[in-house]
Structure P
């Protein structure tokens, strides 16, 4: 599954840095944000270094 369409600048930045598809942790964070019911809940994510957490939170 590729990254969902976003702002053109973000799409370009991801592409320029070699991000073609989200890592498992990024997919989970994206799915949680897409299913958000507007309640403003926080996410608590625990994963290994290099799993893509920082990019996930940026998205």
Structure Q
């Protein structure tokens, strides 16, 4: 199991077995969405904010 550091609050986050690059995870400390960018070595970054179209 790999451990990464949240770029927002610097909490240690353990990646679950089977986690894949491109997956979105949530920091258990601050609740921010993180995108897994790499598995070996384990790395995350803030997930891109999705733009809402509000039905337009």
Structure R
């Protein structure tokens, strides 16, 4: 996994966490759900990158 990919995934994950917290604080269920979705997307991308790394070796 390239450093850029790692950084992009981590940025998406942190953004998702921020959205989730903001949604919880403001009672905005849509924003909270969007934050969780962003975090799951980042997790899936990270898993996919790890699988690619395994097959590169």
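Taken together, the values in this text are just the output of simple stated rules run on the coordinates, not laboratory data. In this text, all values refer to a predicted model and were calculated from it rather than measured experimentally.
Overview of results
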| quantity | calculated |
| --- | --- |
| Given 1.22 for Cα Rg over 2.2 N^0.38 Å, calculated: source structure among P, Q, R | Q |
| Among P, Q, R, structure where helix-only ellipticity at 222 nm (-39500 (n - 2.57) for each DSSP H run of 4 or more, over all residues; to 500) as derived comes to -32500 | R |
